[in-house]
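In the part that follows, the structures are each spelled out as structure tokens.
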Structure 1
Amino acid sequence: MRDHSNRASRLPPEPGTPQARPVRLRAFDGEQADERDDLVACEEPLEIQLGPASLAVVMRTPGHDEELALGFMITERIVASPSDIVSIRHCSTSVTPEAEDNVIRVVLAPSVEVDLAALRRNLFASSSCGICGKATIENALATAPPLTGDTSNFAAAVIRTFADRLGEGQDVFRSTGGLHAAALFDRRGDLLVVQKALAARIPLVAAVSAPTSLAIELAAASGITLVGFLRGETMNVYTNPSRVGA
């Protein structure tokens, strides 16, 4: 059985660290399939506050949050230099336990003035303090309800053709190596069109690379079958594996 997680080519973080989370998946190799444990990169939203006001939300793997916030403040030209900032620290309290360590507050020097209203018009800002992956999933499900009662079934042999079929339509990628693409297939493997999965009620999403922890949590909560490491004869099914048949 091949190593579906590409573990031979990478050194994963230890289980339980903020950067990685354990998952249970179904690994396919040709006609064989088995259950196994693996690690996926952790993804969580980070709310950046300017003083007591929410400024923006960015997605990141936890760790080096202070450096991320500092870089954000400078690259977005909110401040001219690090000397304009008095402190950058995580909030000591949060609305929910899930939001712990996901809110960071930036305090500017008294002499620095910014137009917060103008900044928030140009940045995606959170409307409340204390965000978490759970809140992100709840927002997605409020827009489109979970897929329930869906009995779609996809043959593993058909899923394995998706990557090559998509590649056939990527002329610019073959020329430059600089573009990525997404596509919608039917159960026969015919390429249709690009769409948003949950809003479009698409029951299965497949990728050639690894999903993040938040992608897995969202797929599980929304009833979507999530496939990763779709390469050649192998693939990992992270959520709702009952839709994938031999």
Structure 2
Amino acid sequence: MPRALAIVHQLDTGPSVFRDEALALGWDMDSWLIPAGSETPADPHSYDAVFAFGGAMHADQEAEHPWLRDEKDLLASLLDAGMPTMGVCLGSQLLAEAAGARAERAPEPEIGWYELELTPEGARDPVLGGIDSPFEAFQWHSYRSPLPPGAVELASNPIGTQAYRIGDSAWGIQFHAEVSEEDAVSWAVNYDVDEDAIKMGVDPDELHAQIRLRIGEWNRLGRDLCGRFLGVANSLAGEPA
């Protein structure tokens, strides 16, 4: 049975529907709550794929969260090894830093549903290429990452790069394709822990209503995206996709 590692930064930003899809496809998935200081369940290089998910901390807050430096080093080693890797939101920013970019504050936060468009390369990409473009994506972030050196931009909007690919085995997505309804609703209800959400005037009731309305279709997109990524991982390992 192939195995995936989920690097988790807080309990309500875990693998969610990605885990559901992985299990349905016959994968096992271990979770590693890295800020807790626990040991990884196994050598990260022993897995068949690695995910790095989101979190309320920012990629440049190494003084407050020293483990960020260790995670960036780990992601760099996974990139060097050609490990199938996907970063989501904060995970995407950390992956970009591991590849030589520098995450930065976005011109404005994106919290809620935002239109994204695939680039021509994104439309041909084995993971993102199955998404109709343009599409409305669920977002919750105040930072962005410039395109890493040598990476291919796969999706964007006026705020910046929203998805990229490094080589043929690593992807970063800024949007929350993995989020469950339960977690998205929790973020909306507790929006006031995010200073940027307060400053931009998030209406938690309206956001909650939009989540309820859209999450079913959004979760289908997320599961399909995860399934295509795991299919690539299988192909790179010489297994049937």
Structure 3
Amino acid sequence: MRKNLLIIIPARAGSKRVKNKNLKKINARNDTLLGLKIKSCLHARIGDVLVSTDSSRIAKYAKKMGAIVPFLRSKIYASDKASTFSVILDTLRQLKERNKTIPDYIAVLPPTNPFLSYKSIINAFEYLKKNKLYNSILTYQVSNDHPFNFIKLKKNKKISFDLIKYEGKKYSQFERTQDWPKAFMSSAAIKISKKSFFLKKIKEKNPLIQDKTFDMNSCLGYLISKKEAFDINFPDDFKEFKK
């Protein structure tokens, strides 16, 4: 296993909102979400690409595409309630039990961002390595939805404004939306962390553990386009993808 980076792609079989989402054919070339993600990760050439799955069918497909699948994920970590953090911890435990060296950095890249560029994967990783004081890096995008747009409905549908202050300002202080301070949204397209962030909790075997798969207290941001951040989770998202 390469020393610097391990890319983990979580791809369980039991997706509920879109059946067989990870292996669903999404274009005329018969690409799949999982296949596209494996291709982009391999194209980056910066680390081993491991697919974590409970499905022998997905495992066979992932190996054919060039990823490694050293074991099938235990069912306890494959339910719709099991957290991604618990999956990553279990993956690292399984590797250690097989006497595999854990790389210095762990990346978590879901299959559901089909437009993510391999260059963004490389650049985000390089940026984190250069800034050694930080434990993690997370992608983000410019947001179409602004905190000032949030309202509260009271009795008789009366609207209450100024719910959220953003950068010390509030909705009532602006007439024009173009004067609002720029807002951003996090994106799960790329999450990379030092292995030490995970290893300190590696003995935690609770599948419901709700920790984030990045260090919220020591995290850099890497800007990606709205297209790269596009996330497929619902049936209508596939229609948008085709557009």
*For -6000 (helix-only ellipticity at 222 nm (-39500 (n - 2.57) for each DSSP H run of 4 or more, over all residues; to 500), calculated) the corresponding structure among 1, 2, 3*: 1
_For Cα Rg over 2.2 N^0.38 Å computed as 1.11, the structure of 1, 2, 3 it came from_ = 3
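All of the numbers you see were taken from the coordinates with simple rules; none came from a lab. Remember, predicted model here, so these are calculated numbers, not experimental data.
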